[in-house]
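S.K.: Before anything else, here is the set of structures, which you'll find just below.
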Structure 1
Amino acid sequence: MAHGIYHSPYDKHKKWGLRLRADFILFILSETSFPGQSGVAYEAAIKSVHFGERREIDPQPPASSQGASDQKPYIWFRLENPKPVAPLRKYVKPMPRFAFTTRLAFNEADNVAELLLIREPERRFYRECRNAGFEVAVHDESIGSDQVFDVGQLRLRFTVAREGRAPVQVRFDPWTATFKGSGWSFSWTQLMFRPEECLGQVGAPDAS
């Protein structure tokens, strides 16, 4: 980013047409480049969003490391001055491929993976697990090989553990609004009204 502009080739976004309104950008520092300081370190509010050819970006960005031509379609954001994020949202490996989050998920996140909790059913499940004393981690299993910009492609897996028991893998199917484990399942509605019963299935000794 230079001169308050963050730019990206539009071919990363055009399939979904950047359907979501963008209000802010998060800057993530990797553990490789910033050992001991990695994670979501800065955020910047977006002033405006622009589409056009690379040559139209003003001021002109440095030469592309991928050799992009001046005629290549780009999207660029004009930003407010970046602000430090405190507390730092910790870096996790592997990094999620899902490419956007919400302000609510960001405000509640302790690490980068928790930025994935943008849908209420999964956020509620995560919160109920922690309230019940489970250790829980969220993993990105989104469809496709590139960064994912469409919420319909978001697929999450949860690893849920309690002391003395083997970790349990839980997946959420957004089309049926159902949480599924090995040999059991419960709906989003059941989780809302009978969370103890649902988490009893997750924490059962034979759950896996």
Structure 2
Amino acid sequence: MIQKIPVIEYKKDFSYTEITLCFPGGSSLEDDKTLGFAHFCEHLAFKLKVDGVSIFEFVSALGGSSNAYTSNDVIVFEISIQSKYALKVLAFMEKLFAESFLTISDADFNEERKVVLEEMAMYDDNPTDSLHESLMHNLYSSHIYGQKILGEESTVGKATKKEIADFWKNRVFNAPYLVIAGGYDGKPSMKLDVNPEWKKGKLTPWKGEKRFETSHKQK
């Protein structure tokens, strides 16, 4: 259902404007079969194109910057742009996020999957990151926070484009909102094809192994 999404504004006389598009849920939208899909979607969004142009290319051409991240609770896309271009960027984002992930080429899809798998391997080889993931799993073994945000190779590595596209459309687009702060002109708005009927309900807890055990005995 295409509808205007909520907008939180902070308008002041700044030369730059910060645009933040938030999709609540993050990795908590996942179940055992879709571990890592939220983070994969975040990466693939930069492969979506309008008239052959991605959000990174569009914003960079205007002298701005773009970034994104995924947590347990939210997927966030951040744009920093000169205020005079802010509403132009919003209009582009509205068109961009109307595109299906099925429009992403197989080459781009597989290339980004490789990037995500390499990122997973990098985290696994980092003592601090690995310790944090294992600690979270030990603390929240039956809770969504016990899952690895990046997911597992067994799920991300085998995911099809259609499975990711369905996850993006049906689960991610359920309650997005926009935060805009800066010296922009006009009234910001964005319409997205949201899915208000989807509810995550009770998801299956992650059954991944505990790779790190810790104990402390006080005398």
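S.K.: A value of 21, 55, 23, 1 was derived for P(r) over Cα pairs in 10 Å bins from 0, in percent, for residues 40-103 alone; which structure in 1, 2 was it taken from?
M.R.: Clearly, the read-out refers to 2.
S.K.: In terms of distance in nm of label points 7 Å out along Cα→Cβ at positions 48 and 120, which of structures 1, 2 is highest?
M.R.: Checked 1, 2; max of distance in nm of label points 7 Å out along Cα→Cβ at positions 48 and 120 sits with 1.
S.K.: Quick check on the output: 3.6 is distance in nm of label points 7 Å out along Cα→Cβ at positions 8 and 32, derived from one of 1, 2. Which one produced it?
M.R.: Comparing all candidates, it corresponds to 2.
S.K.: Comparing 1, 2, where is volume of the Cα convex hull per residue in Å³ highest? Before the final figure, lay out the partial values.
M.R.: On the way: 1: 141; 2: 151.
Answer by largest value of volume of the Cα convex hull per residue in Å³: 2.
S.K.: Could I ask something else about it? So helix-only ellipticity at 222 nm (-39500 (n - 2.57) for each DSSP H run of 4 or more, over all residues; to 500), computed for just one structure, reads -4000; which one of 1, 2 is that? Kindly include the intermediate steps, with their values, before the conclusion.
M.R.: Numbers: 1: -4000; 2: -9000.
Comparing all candidates, it corresponds to 1.
S.K.: Turning to a different aspect of this structure: Could you tell me which structure in 1, 2 was used to calculate relative contact order in percent (Cα under 8 Å, 6 or more apart) as 14? Walk me through the numbers on the way to the answer.
M.R.: Details: 1: 14; 2: 39.
Working through the options, I get structure 1.
Bear in mind these aren't lab numbers, they're just calculated from the coordinates by the rules spelled out. Since this is a predicted model, take the numbers as computed values, not measurements. Cβ atoms are built from the backbone, for glycine too; each structure is taken alone.
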